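Trainee: Input: structures, listed below.
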Structure I
Amino acid sequence: MKEITALELKKLMDEKKDFQLIDVREEYEYDEVNINAQLIPMGEIMDNIDKISKDKQVVVHCRSGKRSATVISALESQHGFTNLYNLKGGILAYLEEVGN
């Protein structure tokens, strides 16, 4: 599974690169803190495949990186995605390394 670090993600954001950022946490978690990702909770991913780009880099994140890794594995094995990157350490690592 491909991974991206918090600092690499920040660089993509700062350089305004064309990529998609998806948060697979629950809505209450997103409401507490978010980094302007598109919210698609883990349990709703398979019903929202059409919202996930196959044409550009897609960074998927959750709180610590475990749920997003599970989602990426499922999308790669069941739907053939090859452009997904897991945010290493999730939003916790982002907040620690980059801040909010």
Structure II
Amino acid sequence: MQSRTGDSDNIIFIGKKPAMSYVLACVTQFNRNQETVVLKARGRAISHAVDVAEVVRNKFVRDAEVRDIKIATEIIDGESGEKLNVSSIEIVLGKKQ
């Protein structure tokens, strides 16, 4: 769970921590009156990001909705120099108007 300063305070990078860690981060951002919260994940963490978004929407912030979903493929260098394609997702959650 990382959060950067400045304009990207509302970005949560999904990794290997338990889902509830990321859910808590989302709820905290909404409680700080963030208009939107962005969940970002790559590779195997994509399903984890979807789980986090659904738990936030259905259990903790009932007036949250999915505003946007972006999917992409990133090309990264592997350990032995080969190029690897890694899928990524960005889920934008916001409170209903």
Structure III
Amino acid sequence: MQREIDIYAFKGGMQVLEFHFLPKPGIQPVSQDFNSAWLTYITNNGASFPSDYYHCVSGNFNLTTCDTIANKIIGSFNFIGNNGTSNKSITAGTININTLKRN
């Protein structure tokens, strides 16, 4: 297994996306393993598992900038997520981070 970066995105105080990706610029296909990008769309702040978690089944994550020294992560993404019974399509997503918290 390789080192990955984890990003959690919030809207209105509720978590809506979760990203796990390799810290190297370029296009990473999405999959549900830690050898590429694993993206999840979350509804209802994840209150009901697994129905609120739409894990990626197809799509791409394009990381254009990954500079953990200057605290910059920039990229775009699109994917289809599935929660076991239905799909959600995420199109034309962008990520632009200029502050990182390290744990």
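Read the figures in this text as sums done on the coordinates, not as results from a lab. What you see is a predicted model, and the numbers here were worked out from it, not measured in a lab. Cβ atoms are built from the backbone, for glycine too; each structure is taken alone.
Trainee: When you work out relative contact order in percent (Cα under 8 Å, 6 or more apart) for each of the structures I, II, III, which one comes out largest?
Mentor: I
Trainee: With Rg and Dmax of the Cα atoms in Å coming out at 12.3, 35, pick the structure among I, II, III it was computed from.
Mentor: This value belongs to structure I.
Trainee: Another question about this same structure. Supply the structure label, taken from I, II, III, corresponding to distance in nm of label points 7 Å out along Cα→Cβ at positions 61 and 77 with the calculated value 3.7.
Mentor: Answer for the origin of the read-out: II.
Trainee: I, II, III: which one has mean count of other Cβ atoms within 10 Å over residues 69-76, as calculated, at 14.9?
Mentor: The structure behind it is III.
Trainee: Okay, moving on. To which of I, II, III does the computed value -10500 (helix-only ellipticity at 222 nm (-39500 (n - 2.57) for each DSSP H run of 4 or more, over all residues; to 500)) belong?
Mentor: The structure behind it is I.
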